[in-house]
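The numbers here are math on the coordinates, done by the rules we state, and not lab data. In this text, all values refer to a predicted model and were calculated from it rather than measured experimentally. Cβ atoms are built from the backbone, for glycine too; each structure is taken alone.
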Structure P
Amino acid sequence: MKRRTLLAATPLLVAGPALAQAQTQAKPKTLRVVMQSDLKILDPVWTTAYIVRNHGFLIYDQLFALDDKLKPQPQMVDTWKMSDDKLTWSFTLRDGLKWHDDTPVTTADVIPSIKRWTDKDVVGGVFAKFIKEMKAIDDKTFEIALKEPFGLMLPSLARSSSIPLLIMPKRVAELPVSQQASDMTGSGPFIFKKDEWKPGEKTVYVRNPAYVPRKEPPSGLAGGKVAKLDRVEWVSIPDAQTAINALQQGEIDMIEQPSHDLLPEIAKDKNVEVVTLDVLGNTFVLRFNWKQPPFNDVRYRRAAEYALNQADFMKAVIGDPHYFKECKGVFGCGGTPYESRVGFDGLLESNFAESKKILKEAGYDGTPIVLLQSTDLAVLTNLAPVAKTLLEQGGFKVDLQSMDWQTVVNRRARKDPIGKGGWNISLTAAAVTLLIDPINNHYTEASGDRAQFGWPLDQEIEKLRMDFVRETDPKKQFEIAEKVQKRVIEQGVLVPLGQYLQPLARRRNVSGNLQSPVTVFWNVDKK
């Protein structure tokens, strides 16, 4: 069988050593990458999808950013100070910040960017409850006045997901969160080439020659963002094996999320290496739609929790136990600060008899539940079939509906009835570093329409989360976190399905990927 050729070969024009050298020097340094999925949505505030977040980090910048120890460091900010009563924070932007259209970044852009972020993000929403006023002092200095001290100020401004605080031009930042932004003018180290964007084929970024990096060395998402590449191309290759073939032949340079079952094949190639940049990894998460029957009734959510188990998901999706572990915890396992097993007794053990008993008592009429499956994101593809099998053994009837990941992202944002394109269960994955406490874990928010897809509503959870923010004693914080976890599992706000590591694969002539839960391309070089 003839192997598919992705990139046309360019003939070498032989006209002497000097001309050949000049051609080599003039050729732009291009990195071709197969990302986790295709990019079809551009606004990183509108969705929590990681591919859109990664896009945002290339073209926008942050006020503060997390280093490789997850500590917030200044990024767009030069200096800042907090008043003695901890109620007034003042921030001054650093010199050299410009939008891609060569206009300066000012506080007139920053304040509406913070506002749009607080309107959407779970941490931003908590932060907004503490804000009394935000105002510009001048073009470079702004001030945030609080109603009461907020202990997560800098970590919140440095948030890397689910909705990171990325600073956008005023005209974009003033858009309501219900409206997707289409103007992709940023101030970051790369420029989005909208004229070359072809969903389903490729997404292109070029180095921003006007970007002024910080002087500190890069660390995680912080420090100097030095773009060593002239051009980054996200190439769409939905088939995992075809992507591996392209990597081994040098037609692409990197795969962000190679399929775990193909890692042994990659390891045999001396020109390719496997690198794990996020040492805590990710958690698979199942979400119920609280807006639609039957999961608007907690008994049905509870029945599903009895029917499921983590091991089946891990074995079917990841396979190699070197890369996964069971984790009955909402805030991650493996040394995370609020790791606990509280609330999971008897759950996630595929107790089908108990699941069927609950369904019978609830009067389940056999109406199929709509389960969304992503087909083009390798690490998610097998989740839904496993869920379907287990739920059916637990007494549910399941309608598995398959689509690409970006369609899932759009579909799960809809609150329509099932007969009009709605859904009942959606599955995803999230970085453990972003789930480590009751505030950062956006899937624990239970504020109804403002919460993440599924829109759980529980006042007790929300009260506990606010108690966590106000508490300063670490022991008491842990106790509150356990109460949050217990309530989250009792109510079926989320179901964790196991924890796994996701390495990337790259050609050995590529280097400089930074240890981070976000895949970024500054500091990356290609020889």
Structure Q
Amino acid sequence: MVLSRRDLVQTATGASLAALLAPGPARARAADRAPTAAPGPFDGATVRRLAQAMARHPYQAPDERLPAAVGSLDFDQYRGIRFRKDVALWRGQGLNFQVEFLPRGFLYRPRIDIFEVQDGQAARLGYDPDQFSYEDPKLRVPDALGYSGFRIHTPINRPDYYDEICVFQGASYFRAVAKGQLYGLSARGFANGTGDSRGEEFALFRAFWLERPQPGMSAIVVHALLDSPAVTGAFRFTIRPGEETIFDVESVLYPRHAIDGPGVAPLTGMFYFDANDRQHVDDARPAAHDSEGLSMWTGKGDQIWRPLANPVDLQFSAFSDVTPKGYGLMQRKRAFSDFQDLALDYQKRPSLWIEPIGDWGEGAVDLVELPTPNEVNDNIVAFWRPKAPLAAGGEYAYTYRMHWCWDNPWTSTLARVAETRIGATVDHKGRFVILDFAGDALRALGADARLHADLGASVGEIRNVVVEPNPPIQGWRITFEFYPGAARVAELHGRLMGEQAALSETWAYRWTP
């Protein structure tokens, strides 16, 4: 059986909070031990107080031990353990949401504490091996293994069926879909050291609290406790599924030590190839990716489109900004013909747009592009990096809205980059670039409109620029030749200009051989 990338999301060290206090010679005396999540009174500040208290104690690596029968599950064995729908949380209670839980094993070894919150009280959800069905009966063990995560279901596509609309599992990763979509890119709670040669640290959601929704409610609230050697954190997700699925996120971070490269609201996706970058790919399809570009709306009002690439070597890009309006990994191609893939339906994958709430100050939207030989690996990461490091003992609050959507949730008067196509020049010494632009700003223009291209390159030479109408898409096209010379990397940019002002967003591209 072929492994699905959707089932291979990276996991990190972590375990139940109770395991933090396991006895052993390296444990401190009881008064010095980190606090744990426990049943009892719960309010909006409970997780925040717990995260703040944990940050005052050294990180303690979790115990990930499992019984021998399930200690080394392969992909097929793990997939053969399925939660029974008939015992889902809140099933048959007339609520708009149901929750199914995920087993431990395979890549998901840490035990995650999960609580139900009702009337101001948190109750730990009990584990029972008979909540699951087993293709291989030998994998049913009587031990109280606990869960590795959970899935939330609600009737989003039709009123008589509870569709899965989001999943929290593995490190601090989670995914969601809007109506009619399939899972694609992921988000996570926090990133630390992404793209750093010293290695990346993956924080873990160690515990969740699920607020029982009232009858008729179309939103559900999930609280999460983040933990890692560097940081703890408290998260509150208000999830509203629909034509666009919205996550309102309130997060507070408590660093145990200074963090030089923090990643706030990180997004993780896959880009294998497209018309702009397929030099090292031999594939019958025209494209394969979860996301085709990074879109940014800056604090100054600029709109930037950066097509993604599958580089030969790791590429790191930083787009400095102050109080960003938003950014996201976007899937603009929405026709089957764009991918020609009956099995994977990339045209149905979500775009994910981050809308900061409040003033995020100075920083940068960072983009990390990793080489991948196939479409199994998530090789794209984007996040907000504050200009100043996070100081040990500090408290840092970030509130934002996540739009799991089909397109940018905001309208624009500017035309957009509809396509980036790159190939060899006739003399095979340069690159021939085609940029197609489309949108309302161009539809009313006649073929005799006076448009020109604003193009630039950090190194090399741009030649033979042509700007002309593109009637099939009711847009315009810029073509040019780029000669890099001896350069190994070049930053290119371009936009479509009218007589007095820009008519399009800015195309920004990093060229590498």
Checklist outcome for this item: Computing FRET efficiency 1/(1 + (r/R0)^6) of positions 126 and 494 (r between Cβ atoms, R0 = 25 Å, to 0.05) for each of P, Q, the value 0.90 comes from structure P
Next on the checklist: Given -8000 as the derived value for helix-only ellipticity at 222 nm (-39500 (n - 2.57) for each DSSP H run of 4 or more, over all residues; to 500), which of the supplied structures P, Q does it correspond to?
Outcome noted: P
Next on the checklist: Among P, Q, considering only relative contact order in percent (Cα under 8 Å, 6 or more apart), which has the greatest calculated value?
Outcome noted: P
Next on the checklist: Of the structures labelled P, Q, one was used to calculate distance in nm of label points 7 Å out along Cα→Cβ at positions 342 and 438, giving 2.6. Name it.
Outcome noted: Q
Checklist entry - From which structure (P, Q) was mean count of other Cβ atoms within 10 Å over residues 78-85 calculated, if the value obtained is 15.9? => result Q
